[in-house]
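Values quoted throughout were computed directly from the atomic coordinates according to the rules given, and no laboratory measurement underlies them. Every value quoted in this text rests on a predicted model; they were computed, and no experiment measured them. Cβ atoms are built from the backbone, for glycine too; each structure is taken alone.
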Structure I
């Protein structure tokens with residue numbers, strides 16, 4: 001679908017994901033993709049077909065700009081490189097994050113098991129042990145050819161894109177602002193309906209929720225008429241949507257504090273009291289609960305760093321209480 005002059009939105013399907021697809025954006029004049037899709041031949045064929053509808057072949061592509069390094073946004077790059085050695089462009093932090101992931105993945109089962117205990121999910125250890133041999137070392141890092149900084153301009157044929165570093169959903173996340181046409185390629189930073197997953201693992205030393213809230217305020221008042229996200233649908237009211245997202249996280253922080261006030265103290269216990277949009281905690285499978293716990297942990301760390309809650313560790317489990 002053409003969404004602006006020379007800009008085409010491709011739907012790249014995702015198997016077993018309720019979102020259904022990732023959007024890849026094709027800047028026709030400069031033969032550039034913004035993001036790709038999951039590493040799957042069906043997804044690759046869908047991308048190839050939509051390119052051909054615009055009179056372009058995979059081997060004609062020159063570059064891919066990456067909003068962030070999640071698999072549904074970068075997974076097809078190595079597939080594309082089997083036909084053409086495209087240039088890949090991402091924020092500088094992406095290089096650092098890849099090296100960190102390689103270190104963590106070398107002992108991923110051990111790290112996951114230790115995290116489960118720290119989060120108060122020790123009762124799931126026996127269940128997790130069934131998957132010990134499914135934890136494999138991460139693949140080779142993706143070659144990144146050009147690294148960006150906040151405020152850089154990507155000057156392409158037919159378009160100039162201002163780089164806005166928006167950490168939170170991912171530490172390396174960027175949005176791309178076409179200032180001339182008042183378009184924002186928002187990746188997963190601002191989505192029209194669902195809230196971006198902002199989570200933290202116990203082996204990380206970050207405050208992703210603080211980063212995310214700051215990044216929301218960073219884009220809130222941008223002069224844009226069209227927002228092109230990584231999922232769901234295009235939308236126009238950036239300020240209104242950012243206001244909703246800020247209110248959502250304020251409400252979530254209140255829920256976390258209410259849980260602590262009622263006597264809950266571990267990450268899993270607090271997560272079990274939160275009203276999740278997808279499904280109730282009691283109906284979640286283990287892997288979904290683990291994601292919800294990682295999101296809860298991000299909120300607890302944010303409150304800890306603000307001095308609103310205290311963090312202690314007892315018997316290898318993190319505990320929280322109101323300050």
Structure II
């Protein structure tokens with residue numbers, strides 16, 4: 001890992017020079033939320049650093065809600081996504097196992113991954129429903145991103161992990177790497193430790209990932225009937241989840257195929273032509289999502305299918321809190 005420190009004003013200037021050759025996205029706050037925007041000269045100084053988390057999960061850059069997968073690929077500039085929290089980066093690594101599997105390789109997803117540089121931001125604060133450390137996921141960047149960034153005392157500290165990251169640094173124009181001063185690094189490390197303490201205190205009773213899987217698998221019908229009674233089957237929890245990626249493939253005239261986001265929370269998700277529906281009851285659909293994330297996917301893939309971002313809790317119209325459900329199962 002190579003570390004570089006750049007004064008914030010110089011970092012902004014260098015980003016501005018890249019606008020003609022790259023598409024740059026980063027989180028910017030408005031009156032209602034914090035989400036990714038395509039950067040221009042005016043928005044570069046407004047980038048929100050080291051705060052969890054953009055409303056839009058990172059997966060949406062690679063799996064649009066709706067796309068024509070038979071259309072010719074658009075020639076576009078290389079893409080750089082700044083500001084992804086590590087929970088999203090870990091989720092994207094999970095998605096890579098599915099969509100970059102050589103036996104079932106997805107060319108549209110693969111092409112987007114190839115031309116995209118991921119620059120994660122260390123989380124130096126927490127939100128109410130953040131629980132990444134409960135699942136042994138760090139709130140700071142690692143080598144699953146190309147670069148991680150922290151803004152500390154007016155300096156942008158870049159930790160470079162990959163060849164893509166090195167290429168971005170070259171484009172940025174950092175010819176001589178300036179290592180961060182020891183005091184700056186110590187300040188950053190102290191902030192990182194404090195965030196981990198806050199997360200541990202906030203989620204001290206929440207069961208870990210593997211334990212949650214065991215609890216979900218062993219549970220009876222009662223908790224699912226109880227908690228699903230507030231579910232309106234809107235599918236928001238699955239749509240916003242950074243590791244959920246079910247889709248429909250719709251045939252259109254002219255041999256077009258449209259891939260469209262789908263979710264197991266929609267009524268009729270598993271309905272077949274004869275009318276049978278294995279997930280007809282709402283409580284069964286509700287439980288299916290947790291079985292998928294905590295039981296079935298861990299059997300097939302190496303990484304976790306929930307990374308503790310908390311978006312499903314925040315977006316739920318019925319105000320269902322999955323962590324409260326898991327605490328209930330553990331008691």
**Given 1.00 for FRET efficiency 1/(1 + (r/R0)^6) of positions 9 and 65 (r between Cβ atoms, R0 = 30 Å, to 0.05), calculated: source structure among I, II** = I
**Asked** Can you say which of I, II returns 16.2 when mean projected area of the Cα convex hull in nm² is computed?
**Response** I
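Computing relative contact order in percent (Cα under 8 Å, 6 or more apart) gives 21 for which of I, II?
On the way: I: 13; II: 21.
Of the structures listed, the value fits II.
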**Asked** Which one of I, II has FRET efficiency 1/(1 + (r/R0)^6) of positions 153 and 201 (r between Cβ atoms, R0 = 30 Å, to 0.05), as calculated from the coordinates, equal to 0.70?
**Response** II
